[in-house]
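Visitor: Structures given as structure tokens follow.
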Structure P
Amino acid sequence: MSVEHPASRPGGPGMILSPGPAGRWDSERVSCPRVLREPDGRWKMWYYGRDPGFDRRIALPTGRCGLATSSDGVRWERVQGALTMGSIFEPHPDPSRFDSTHVGISDIAYRDGLYWMWYLGGDHTPLKLGPMELMGFPALAGCAISRDGRRWTRLDGPHRGALLPAGKRGEFDALMTGWPQVIRWDDGSWRMYYHSIDARQVYTLGWASSDDGLNWTKRGPIMGAGPKGRFDDRGVATRHIVRLGGRWTMFYEGCKDIGQGFTVGRQIGVAVSDDGVEWTRVDGPAPDGAVLAGAPAESGLWDHRLGCPWVVPMAEGGLRLYYIGSHERVGGGELDGVQQIGLATSDGDPLRWTRYPALSVA
């Protein structure tokens, strides 16, 4: 399968990283930026993606993971990793493990001299979902650590390496415990936030708790579909929870019913909480409540569908929102869109964002 040059893909304001050149692990798509600013002022961005030869039966956009670095957090240079096609993290070679067919980073943190990466992965077991047969499900949560952010050691959880098992048939998380984000609470305990898709095709956010970060207890669902007509009336998917102004603020990918089954509209919204469990949606400036809306239909721009938000508070009080976008498409699956990475900025108001001026990116 041939790969089009990034310059021929839909562009426009916000876009800062496109798929890599032919022969690289990320030559088909780049997704889910997770960004840290180092003490020396340098920036690192971990992300997942895949090349055109990656197993197409894996219907998620996950595959392998890589790293890019930057002096300003805007213009990025890819790091050549030691694994397949330049990646830094890839599926485990042991077919009995939960993460043997695909992986994708979903959270990154630096503490105690180590980088901590939480990720999702799936195995080779086929899953029947109505008339479809999917590979790579259930997608489960895992953890790995690194001293340099490039070479990673997995921490084996109790469920074939995973930290959390999928739910039982009929439970909201039977399909996956996907896209984990982990927060270390002030009392030393750990909380994990993850999402799944239930039998009604609603994207639902759940959480789990732990005393040691490896053995987890599920606590149940905490946020599902918003009111009909809102940008999140089919639920809540990827998210980034940060502490802003003394409260927990969740930037999340809202899923909207567009009458195409599992294919939903995706935009970014905000919810707030005092305890991290009870959440209140906050309306943004878009008519349907989003804080960052997708590019208009038929605009030809790159980010008609949005997701995977990651927010970096800046020292001067501003905020940066890294996200993914994909162009408009009619029907089709997740792999029919070209995912790219974008940036929006705010003066500190979590509800108002401006896409970064258009760049010439490689």
Structure Q
Amino acid sequence: MKNKINVLHISPDFNYVCGVSKYICLLFKEFINDQRIKLFFITNGGDSLIRLEELGIKPVILPFAKGLKNVFYYKQNYRFLKNFCLENKIDIIHSHHRYPEYLSYKVQKEIPVKTITTVHSLVSNLKSISFKSDKIIAVSKSVQKNLIDKFNVPKEKIIQIYNPLDFYEMIRDRDFLIDKSQLGIPEKSKVFLFVGRWTKIKGVDLLLKVFKKIVEHYQNIYLIIISNTPDNVKKKLSVKFKNFIFIEPQKNINSFINLSDVIVLPSKIESFPFIMLEAGLYKKLFIGSNVGGIGEFIDTNANGILFEKDNADEFFNIIEKVINNNYDAEKLVKNLFEKVNTLSDVKSYCNNVFNIYQSLL
């Protein structure tokens, strides 16, 4: 066995509002001081590369996209990846998206490198070229089931581990705390928080539809949206709805989680979102659509509140009941906090990942 394993991670769109990017950051923070591993990272860019620089990791930028556009990049990307692995004596490629996973699989046919991928999403297409890695980490049971049912991935190839959490994050971030007054929110107002990419998959259309109606009925309700919201949308909504507060994606959102009362996530598809776990960690009431990893982890009226995806009336009614204190929020919050605390901390999680690396070699 080598003294040090050279591990290359590849992921597109390294952004603040991306759960995959958060996952990679958690791994890198732990592995950067691990003398058993040397880290390499390839990405196509993003708005949060500074997080890597702060860790002392210099990312290699490779032009590739998501989806069918990669047909135009494939040959040059393949040659680059193959040469990069040879020059840096890469032992393992750990991919975080299907295109780099496929590239890794093809490179593996020519040079002695092992492959692993973490599957962060629920997908259904491109079955013939997907999930060929030696080992696959599924971030939830829903993802594991999807891999078996839709892609015929052998169960013994899959390792299902829930996303980790940094349980000391709250303590370290105490100096970054802000209060409602800094955002122009009256102290006695109830604050709802949405964190995620500005896409219909995250249910932003439903979010706006419901909360436009809510703030017309309740003056003391505010919605904070942390997302890559298009400027034209922010401009239009900010004029008409003073209770909508748009925050740019940024490194530290924990202060916004801390000042909020309720976390909402009306996704249409969801594998296992970090913001759901952070709601538990920060002892906030969580409301989410009953899909994928949300429905798997949240027991409605036990540790959170679920509604059927795309059901605007049900979502509105739940928000209204929360505003009027018709739920035992204290019980729901306590139970979610306790369940989240059963998950792996990042150190234990990375030990598991390292053991997987070792098993491959």
Structure R
Amino acid sequence: MQTRIPCVIMRGGTSRGPYFLGHDLPRDAATRDAVLLAAMGSPHQLQVDGIGGTWNQTSKVAIVSRATEPGIDVDYLFAQVAVDRPIVDTRPNCGNMLAGVGPFAIEAGLVRAADPTTTVRIRNRNTGALVEALVQTPGGHVTYEGDAAIPGVDGTAAPIELRFRKVAGAKTGKLFPTGDRREAIDGVAVSLIDCAMPMMLLEAASVGADVTATPAALDADRDMFARIEALRLEAGRRMGLGDVRDSVIPKVGLLGRSDAATLAVRYLTPHETHKTLAVTGGIAIASAARLTGTLAHAMAHQHDGPVRIAHPAGVLEVLLELDGDHGVAWAGVMRTARRILEGTLFVPRDVWAGHDTARQAAE
């Protein structure tokens, strides 16, 4: 006999994973994490005993609950489940999975839909960030069909506008946690920024990387990744994040100049190269590109309009409103999402017996 858990699988932006209602999962974090590992089939490179997709973009979980905070509709907790290690990291946010939170919350009955659009106010519990999601709801029903296209996803879908507020210092409390906009680690120039996502930004060429290379080509250079990881561990210490060996933050952005965009970027997650670009990472990079004194600003092609970041699958556009040269008032991106499957997930009973063991024993 196994424990049954209601579950919806959705694509959010360029990521995919299960979406759960908070009350359907264990209340204590340790048991919850054990359930998520079992659900995804980790640790195993193929995640063959679960529903994980064998790499970080498809080994993600969204947990959504009705908010109790005035003016907020739902709480969203993101979990990055390691593929080949028994680790569940709830320290970062994920802006791609966030794209599915609004539609999921509406269809779960947590938010009443309006016509033709519905604004869902979301509190990200990983970082405390407030996000507004504008969801297309013609006739009071979520639609996933539309003409919006995003790099990294085939076809078109209904647009979901995400506006991130209070993103500066989301994890560390400071936009530039060390107090410097540019510094050196082991002789390599970096900018350490915390804006929607804590990140270490560095010029790709400074570690022998080609910012135009494919993710597969970069991932094949394990000596380069080992050097970057040594820099990242020191960056985490300087940013006040402690020992980050078992954490995915800070993420890493390899920067390069671009004539066709503001910057060219390869985003490390951090132990492999993202095939596109995370929304939260894009916000951090875009903010750094507009704030003077950073490595990104020095390398960026400055222009009016949104910051355009070239990545392996295309270009991510980020709208920004700065608070002078000292902070970020808000950042906006456009994403899409799709509901793929809904049903019952099973996890071994020795992992979690469930909320109502008596009822389940009778089944």
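Visitor: Which of P, Q, R yields 1.9 for distance in nm of label points 7 Å out along Cα→Cβ at positions 269 and 341, as computed?
Guide: Working through the options, I get structure R.
Visitor: Follow-up question, since we're still on this one. Using mean projected area of the Cα convex hull in nm², for residues 53-180 alone, single out the structure from P, Q, R with the greatest value.
Guide: Max of mean projected area of the Cα convex hull in nm², for residues 53-180 alone: Q.
Visitor: Can you say which of P, Q, R returns 0 when helix-only ellipticity at 222 nm (-39500 (n - 2.57) for each DSSP H run of 4 or more, over all residues; to 500) is computed?
Guide: P
FYI, it's all coordinate maths here, none of it is from the lab. It should be emphasised that the depicted structure is a prediction, and the values quoted were computed from it without experimental measurement. Cβ atoms are built from the backbone, for glycine too; each structure is taken alone.
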